[in-house]
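Next come the structures, one after another.
Bear in mind that the values in this text are calculations on the coordinates, not laboratory data. What you see is a predicted model; the values in this text were computed from it and never measured.
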Structure P
Amino acid sequence: MLTDASPKSLEQERDETLAEIQRLQRFLEIDLDEADDEIDPNLAEREKTLALIQTLERRVEMLERAVESAQKGKYGICEDCGQPIDAERLAILPETTLCVKCAQKRQKRRW
């Protein structure tokens, strides 16, 4: 089993991501309070921020799954094929639960 990441380090990554979500939400609240009802030059920026928040929320969900996997002693094992996930992939995407091959298969099915 590949595991440089402990449940604690994954939880820390999750907590940092949650803190970033909160920071972005506060930014949106301030921006909305200051916005003019008729002319909104910051609309595109707010839409980008909302999209980023949604992406980070999905990452939090994936990190929580990775924490559960680590607690079960299965972190670093692909949930589809059962093979070890490459250490470099885990270093870049600690929240991943799929090896590259299985992630590509899932991506193809979505298209």
Structure Q
Amino acid sequence: MLEISRPMHGALDPTIYPLINAWKFIDQNYRIPSEQENQELLSLTGYKNVALNDDVVIVPEGIQMDLSAVDKGYAGAQLGRTSEKAEITSALLDIGGNIHLVGIRPDGSA
């Protein structure tokens, strides 16, 4: 995910979890934090604070990460590969609202 964040200059930032939590997106009890709270939480974010050393991710204390922006897509891609290896010729995989298609329709139509 850091490989995506850097070229996008942080448009996709995996360290945004404190804000996602404050806005209550996870439990869907939505709220709008105050500007002061948002600013305080932003001080706990920043993909540039996270380092990748080979296969080890180094996350500073106080930084929390949310990888949900890529996990469903990755899972769908893996399931798609597994389906193809199992010789499944047609599948529509719904991974929590993310759709991954395998092969073609059984009738051959687009």
Given a computed value of -9000 for helix-only ellipticity at 222 nm (-39500 (n - 2.57) for each DSSP H run of 4 or more, over all residues; to 500), which structure among P, Q does it belong to? Q
Of the structures P, Q, the one that 1.35 was derived from, the read-out being Cα Rg over 2.2 N^0.38 Å: P
Consider the structures P, Q: one of them gives 34 for relative contact order in percent (Cα under 8 Å, 6 or more apart) as calculated from the coordinates. Say which. P
